[in-house]
Structures are given as structure tokens and as C-alpha cells.
Structure I
Amino acid sequence: MHQSYPNPFNPVTKVRFDLPEHSEISINVYDVESELIEVIFSGIAIAGEYESQWDGSEFSSGIYLLVLQTNYYRNTRRMVLIK
């Protein structure tokens, strides 16, 4: 998973990741208290490059955690929303 861009952002940031093999994945956004606030994607995806976005317009300024998880991999990136 690449770092979201732009970061800091207001209110939309792009989320890019590469998937080396067919996998069940989830991409979630958490607040700093580890509360799940949004599911960006959850399901099965084939190998390839992907780009999505997260719109934080409903949320307050602050730090959010972007977590990508597969059966064998987990990665977390910090995102900063500035309004």
C-alpha cells in the first residue's frame, strides 16, 4: 500500500495499493481511538494495481489510520485531515 496522496488533505485523498495475487482484502479507516469509521473496500480482488479515494468531508480535522489487510498481510498508514 502506498501512502495516501495528498497527505495532509482536505477533504479527499487517494488510496493506491498493489495486489500481487488474488486475495480477500479489506481497506478500512479508523480514528486515533481505533474506532472503525469507514470501510473503503471489503471483498475479493484479483492481482493488479488499484486506486480508490476517501472523502473525509463528514469528519473533523485530525489523524486517521488507513489499514489494508489480506489473509497474509497487514499495513497501516497515517492520514491527516485538515479543514
Structure II
Amino acid sequence: MSKSPDVGGVAAEQLQSIVVRIERLEEDKANLAADISQVFSEAKGAGFDVKVLRHVLRLRKMEESDYKEQEEILDLYKRALGMEV
């Protein structure tokens, strides 16, 4: 059984494997980002407001209690500024 070569205490084979995996994941991430961008372009072409769509996506990731707290604070600020109808 051969042991991977160490260079200054670093297992070169293991390091190489980690670097290659990260590079592959970075490439996948770039491809996904391009796909997401394309979907946003389709949404814009269909007449949807992309800024609002991004906001909705952020809200959907939030816990319900956090979302409600944020909405309550926003309403409070709007009323304090005379913006609430």
C-alpha cells in the first residue's frame, strides 16, 4: 500500500482532490447562476417585476415568525413616517 506523498507535511494527493472538487463545484455554481438568470429574464419577459420576485423569494426562505416580525416593524416605520394609508 503506497502512501500519498507529503510536501512540507501536506498530503499532496488529498489536497489535489479537494482543489479539483472545489473547482468542479464552482463551475456547477456558475452554470446554476446562469440558469437562474435565464429564468429571471423569462419572468421579466412575461411581465413580472424581477425586483419584487427576488423579494418574494427572500421572504419564502424566512421563518414565518421572522417574516411576521419584519412586516410588523416595516408597518411601524411606515406609520411613523406617515406612509401608511
Structure III
Amino acid sequence: MSSVTVYTTDPCPFCLQAKALLTKRGIPFEEVSLAKDPAGRAELIEKTGMMTFPQVVIDGQVVGGFSELRELDRSGRLLELVDRAA
């Protein structure tokens, strides 16, 4: 299976929804909480170009936040992306 990383912070309802969606689809993921990590946040911004949470990365490819993850799921492309990366 592919490597899925979810960068989160607290409190973050969209982070909870992203993790719930991945769990519901049976997609294992690593959560990286940046709630109290300003250096980690700076690295995430450099890596993704985004300052919002969550940020989802699949095998090094930046997917985006919860809205983008949800759209991938609704279109059926999320499972294809995860399977293709496996």
C-alpha cells in the first residue's frame, strides 16, 4: 500500500474529517501533528505551499486539504491513487 501522511493541528474539525474518511476507506495513514511545532509548520509550507490544515500527502504527492481529499473520494480517484501508488 502507498504511504499516506496527514499533517494536522489542534483544534481542527477538517483534520478529524480527513482522518475519518481515510479510516472509513480502509486507507492506513501516518498522522503528523504540528500543533506545537512552528518549525514543522514552516517545513510543511515549504513542502506544500499551503498554510492550512489538514494537508494530505500520498507517496510524496501533495493532495491538498479535506476538500480536495473528499473530492478525490467522491470521484473514485482516491482509491485509484492509493492503489496505483502501492
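Read-outs: derived from the displayed coordinates by stated rules, not from any lab. Quantities reported herein were computed from a predicted structural model and do not represent experimental measurements. Cβ atoms are built from the backbone, for glycine too; each structure is taken alone.
Some notes on this structure:
- At a computed 0 (helix-only ellipticity at 222 nm (-39500 (n - 2.57) for each DSSP H run of 4 or more, over all residues; to 500)), which of I, II, III: I
- Structure from which 2.4 was derived, distance in nm of label points 7 Å out along Cα→Cβ at positions 5 and 37, options I, II, III: I
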